[in-house]
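Each reported figure results from applying straightforward, stated rules to the coordinates on display, with no laboratory input. Owing to the predicted nature of the structure, the values given are computational and were not obtained by experimental measurement. Cβ atoms are built from the backbone, for glycine too; each structure is taken alone.
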Structure P
Amino acid sequence: MTMQSLLKMTLIFTLTVIIMGAYTRLEDAGLGCPDWPGCYGHLTVPDEAHELAKADQLFPGHEVEPQKAWLEMIHRYIAGTLGLLVLWILILCLRSRDYPNKLPIFISALIIFQALLGMWTVTMKLMPIVVMSHLLGGFTLISLLLLLYLRTRPLRIPGGDPQARRLAPLALLGLTVLVLQILLGGWTSSNYAALACTQLPVCEGDWFDNLQLAKAFSPFQGDHPSFEFGVLDYHTRMTIHVTHRFGALLTAALLLFLAFKLWHKSRSHILKQSAMLLVIVLALQIALGISNVVMHLPLGIAVAHNVGAALLLLTIVFINYALWRKA
């Protein structure tokens, strides 16, 4: 298998892990297994009588819910396979002078840290700051894998397209704002604030006078037996939700401006295609966000919203790579 084929497969696995992570979280299965890396002391979900008896002995008060437990374990199996793929990439890169070395080492370190965050997500009972960090780690991982893939294949833009390259600072700003918006989305999800507002375009009631900004974005929420289903009051969750909405407006406006400028300034076909792709993915993401509110967070659309964020990030990463690369 060539390096490019291996990286493509790893990118697909990473996106699958992101999808499964979102699905597991939205199905409230993040604590389907109360231990890590196994499930109730087993490598699979216990279902035999003696296994269930052992699970009850090890974790009294916890009832084995097979559907949630299997979701959690499938997510772990896929993540473990992804770790092996990253290790394979690292070995190939270290053994060849044709590939980068530093980036694969960093990616490998990141996936180890991701595993730790996965463990802490369970052991710290879905503490929002840990859940959000785990989500951000997944998005960072897929972005770095895309960068590594791009660095293993030549990207040729005829003439270098100097007019378009002047948009590099704007593209970097767009990437920064998008990452902050993804963080807001992760914070909204991990605090179960996605349905804190059910009206459009603004929140119902006297929302402006009830904003709790300091409390909403404090990483420390006290000691609780579990953070499942959230521990914040309504006004605090509403604040998080409203901030995510305003962040979406700002992000959309900036990325649309970037796409417009890129379309008009670039001469190369690949950059024009990137601008068009940015508009399409952004429009889809906005539609999914609105649908989540109007339709009260249906599972399929909520998962698709996470996927849309990943695709949007990959598009912006590619645009930045194309504009900032050495001519």
Structure Q
Amino acid sequence: MSTSKSVNRQILLVSRPQGPVTADNFKLVETPLAPLSEGQFRVRNHYLSLDPYMRGRMNDGKSYAAPQPLDAVMLGGTVGEVVESRHPRFAVGSKVVGSFGWQEYGTSDGAGVQQVTDPAVPLSAWLGAVGMPGVTAWYGLNHLIAPQKGQTVVVSAASGAVGSVVGQLAKRAGCRAVGIAGGAEKCRYVVDTLGFDACVDYKAGNLQHDLKAAAPDGIDGHFENVGGEVLDTVLGQMNAFGRIALCGMIAGYDGQPLPLRQPALILTQRLRVEGFIVSEHLELWPEAQALLARLVTQQQLHYRETIAQGLESAPEALIGLLKGKNFGKQLVKLI
């Protein structure tokens, strides 16, 4: 079987952002699709995943991964369908999760590509609640925060793809779950739909006071996606021997890093603060994804998506994500 077209539309990163990302950092191109070699298969991507980590990869600096190359397809997770195959394990019609980036078609020999194992899970969820964000939430909560029944767990960016799963899993562990989100609408969703015990609107301007009211017994575990003022405020209310899982620091991604105001609290409260990259724990993904898939199919794990239409919408959607304009998981629908 051959693909329905011979041209692949792609978005390249053509310049590094100096401050906030702009549409001029990207370029839409069309390239011919080369014939498959033996052992290869071709995927028609249905959804692209947009995630905050992309901003850091666009810089040419020291980090946990190599920078996104210039004049190359913008990196990112994808989910789609095999439309052509010369590979014995990837049949035409198979649904797969991969990292084909910002393009309509991906070609692979199978390395790093995962076949969708549970067709009852919506395809888009393999990039969100059952995919990398969900596994990130599961790992940071269970392996770093290690919640105990009756403790208070705070989650920043609580309505987002990662934070929403953290809070729901914390509730299942018997904890008091407190979210931090931007705006009254997001906070209502976090409490009313996701089932958190409370949610603090950091945009209301009373973060310290409101967080104290929402977590009157102090904070035992914190899952950090934001950094900046949020992390400073949480540090001031951590209980002794509290645990902080550092997942993201989006507050400083588009500008200068924001220093901690009271780093001595890590010492005086004997806190454990650990950053982590979930791709370094691939051996644990099957366990996490089996649980997350079961919870989604049983409608015990809720999630929300913001979906941009068409490949050409990806740059503006990422810019919006970095400014907090999305609600839940940000995706780009290609088909």
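The table below gives the values:
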{"read-out": "Source structure (of P, Q) for distance in nm of label points 7 Å out along Cα→Cβ at positions 42 and 178, computed value 5.5", "value": "Q"}
{"read-out": "Read-out Rg and Dmax of the Cα atoms in Å, for residues 58-169 alone, computed value 19.2, 68, structure in P, Q", "value": "P"}
{"read-out": "Structure responsible for 18.2, with mean count of other Cβ atoms within 10 Å over residues 122-129 calculated and labels P, Q on offer", "value": "P"}
{"read-out": "Given 25, 15, 9 for semi-axes √(5λ) of the Cα gyration tensor in Å, for residues 202-257 alone, calculated: source structure among P, Q", "value": "P"}
{"read-out": "Which of P, Q leads on volume of the Cα convex hull per residue in Å³, largest value", "value": "P"}
{"read-out": "Relative contact order in percent (Cα under 8 Å, 6 or more apart) - highest-scoring structure of P, Q", "value": "P"}
{"read-out": "Structure responsible for -6000, with helix-only ellipticity at 222 nm (-39500 (n - 2.57) for each DSSP H run of 4 or more, over all residues; to 500) calculated and labels P, Q on offer", "value": "Q"}
